[in-house]
Structure I
């Protein structure tokens, strides 16, 4: 996997909730933390990113609070589509690939 594990301890079981939280961190890293998008403090930026991820779950028929592998896949597709408006395709591909590596570890 890449150098950035988005807070995931790979020595522990990977669950849908673990992947969901990693998706939020990944999205935050790609869109707020290290980008030109300025939203104020880190907490405000993180809250914004989490709300975008929640909306991706809702829009794809999933439940953010109780994610499944299927709902995660659909939400990731929604987020990749959303990101096309803001990010270079290579960055999207990299982050999507990192999340799919985690998804592949789900039982």
Structure II
């Protein structure tokens, strides 16, 4: 799994690729988010267009990231979730909790 970051104005875009199946790699994504929060970032887009699969630990990491951001009145949007990932979010009903967008560009418009 790999994470790339880029910044567009006051938004951090984290492009995650591979599988979010738990373990050290998955939780390194939360470490990215904690670091960004400590640097003052409050808007994060998770570009999941290159994530092939996630399990309960991957979902837990995303929930933890959202909680960390909400603690500082921040926001996150999930962009580009592949069909398999989106179906997991729908089955778990988390699709209603996470803000979603088809593309990173659309995600940039979802922040309050």
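Comparing distance in nm of label points 7 Å out along Cα→Cβ at positions 26 and 42 across structures I, II, the highest figure is found for II. Suppose relative contact order in percent (Cα under 8 Å, 6 or more apart) works out to 26; of I, II, which structure was it derived from? The read-out was computed on structure II.
Between structures I, II, the calculation of mean count of other Cβ atoms within 10 Å over residues 50-57 yields its largest number for I. When helix-only ellipticity at 222 nm (-39500 (n - 2.57) for each DSSP H run of 4 or more, over all residues; to 500) is calculated, the result is -18500; to which of the structures I, II does this value belong? That value comes from structure I. Of the structures labelled I, II, which one yields 6.0 when mean projected area of the Cα convex hull in nm² is computed from its coordinates? Traced to structure II.
Every read-out reported here was derived from the displayed coordinates using simple, explicitly stated rules and does not represent laboratory data. Note that the structure is predicted; figures quoted are calculated from it, not measured. Cβ atoms are built from the backbone, for glycine too; each structure is taken alone.
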